[in-house]
Every structure is written in C-alpha cells, then in structure tokens.
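Q: Structures are listed in the sections that come next.
Please treat every number below as a calculation from the coordinates, not as lab data. Worth saying up front: this structure is predicted, and the values here are computed from it rather than measured. Cβ atoms are built from the backbone, for glycine too; each structure is taken alone.
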Structure I
Amino acid sequence: MREYLTVPGLPVALADPEQARTVAQSRFARYGGLENYRKVFDREGVDSVAELALVGSESDLERELVGYAGAGVTELWPAVFPAGADAAASLDRTRAFLAQLGSLG
C-alpha cells in the first residue's frame, strides 16, 4: 500500500496575531477569488486565508502545528510572511523557528 503525504500550504508569521491576520488578509487576498481555495474556505467555515494563517508566538504556532499533526498532516509548506513593526525581524524569527522545528524530526 502506498503512503501519501498530507501537505497543507499555510501562511505563517511569528507576530502579534491581530497585526499578522491583517497583513495576511491583504497579502493573500487573491486566493479568495480562486475556486479551489473557496472550496477549502467553505469546508473549513472561514471567509479568507487570514483565518487559516498560523500566527502568534512560538507557543501558539507550536500548539497549532501539533493540532495539524494530530489531524494527519505529515508535512507543512509554509508561506512565511512579514508582519508587525519590524517586518525583517518577523521573517527572521519565523524562519529560525520553523528551521528549529524541522531539525527536531
């Protein structure tokens, strides 16, 4: 029997959740006009990709990722995006956090 990967592509930012969702809403707005993404939004009961974005502190993201793993997700395709007053620091922190998680497995 073949093994299949479950790999969601999700926006990810270590940043204040409210600020990050506002940025995600703007940055990823185009997905709301694509039929396949609309089907995902409808299935998940959300209106936009901003509601699906993984945002917040390290512990927030880790909790979300554990939940996804429990639901059968085998890999993550993160769309790291900048958010907050120091966008460059947000990108650096998010990338370092994800790299550290990847090195654990």
Structure II
Amino acid sequence: MSIILTDENFENEIQKTEKMALVDFYATWCEPCSMLAPVLEKIEKEFEEKIVLLKANVDDNPLNAQKFNVDRIPMVVLFKNGKPVDSFTGFNPENVVKEWLEKNIQ
C-alpha cells in the first residue's frame, strides 16, 4: 500500500525509507494519473524488495510540486537516499515503466 505524502511529511517519508522511493505526483481530476496509478501499484508489488510507492497529490502539496518542478502530471520521480535520481512525465504502459525502473535501480 502506498504512503500518502503531504508538504509536512514529504522529506521525512523520503528520507526514512531504506528502499528507493517512487513518488507519484498526481491529481484526483487527472485522467492519465488515474490510468497510471494501478500500473504503479502493480509494479510496487513486483519490486517490493527495492522500492516503496509514495503518492503526492499536487493540489495538497504545492510546495513540493514547485520544489521538484512538477509542471505536468502525472510525474513520477525516483529517489535514492532522499535525492531524485530520475523522473518521467505522463502515462506510460507497464512495460515502459518497468524498463525505466530496472534501468534506474541497478
């Protein structure tokens, strides 16, 4: 189950995980975000030894959305040791997301 991020807990949640943090910046009104969510949840289960999925609603997290230059959604950012490693924007099918993730967690 994914962790819900807020502007208040964002840094703490990203820092405390020993795994890589996969952050999904989304909005409830965003159709591509709704399409990507189940893809990310499925991938989190597959890669549960290496990643944790965290969700940040941009409407509820304006400070972090601005900090990470989220200008289009969905935007997925992969963090390692609290620092962003790579990101992608928009809906991608499962195989593309898995390929991107595998490239970045090695």
Structure III
Amino acid sequence: MGDFISIYMTATSASEADRIAKALVGEKLAACVNIFPEVHSIYAWEGKVEEVTEVALIAKGRMATFEALKKLVKALHSQSVPCIVATPITAGHQPYMAWLEQETKA
C-alpha cells in the first residue's frame, strides 16, 4: 500500500466542505472525499471549552502530496487552525487501491 493516506478534516459549513472537496479532487490531491454533514464537536480552544456543529471530511490521497493538500485546504479554510490529519492506509481492496493510484498525483 505504501504511499496512500486517509486525511481527516473538519470544515465550518457544508459550502466550505464542498469547496475543499472539489478543489482536492480537481487537483488530484485526493481521489475521493467523503463529507459528513453534521458532526457535533466539543474541543478546548484558547482556555475555553467550545461546542459547535462542523462538517467532517475524509479524503483519500498520497503521503507524497500531503503538503500540497494541506496548503490548499488552509487556503480555502475559514479557521486559522483547521483540523487536517493523515493516517496511513496499510491495507485495502486491491481494485479500489488501483483506482486510488490512478486518480491521484504520484
């Protein structure tokens, strides 16, 4: 599997998530982005506990292009510290992995 990653992100709205997803797929930085429309988030920020509704995104891409993906997400995101975290894909359905390889930049 090697180079492939799953990238978890959050966005402040459905329109922001849609913009991010379309840009990532359009630039071949992700083969696919799943959007989960309502995520109830509770987190610590600047000494306070915050509670908001966010939109979650999971993109599938490559470690080799993670920095470019992160740069694009930060440019499109409204928050100063957006959640952008990557997890290696260590196994997967081979036809899906072949498609992922074909649809992303090396």
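Q: When distance in nm of label points 7 Å out along Cα→Cβ at positions 47 and 87 is computed for each of I, II, III, which one produces 3.4? Before the final figure, lay out the partial values.
A: Details: I: 2.5; II: 1.6; III: 3.4.
The correct label is III.
Q: A value of 12.3 was derived for Kirkwood radius over Cα pairs in Å, for residues 31-70 alone; which structure in I, II, III was it taken from? Walk me through the intermediate numbers first.
A: Working: I: 11.2; II: 11.5; III: 12.3.
Corresponding structure: III.
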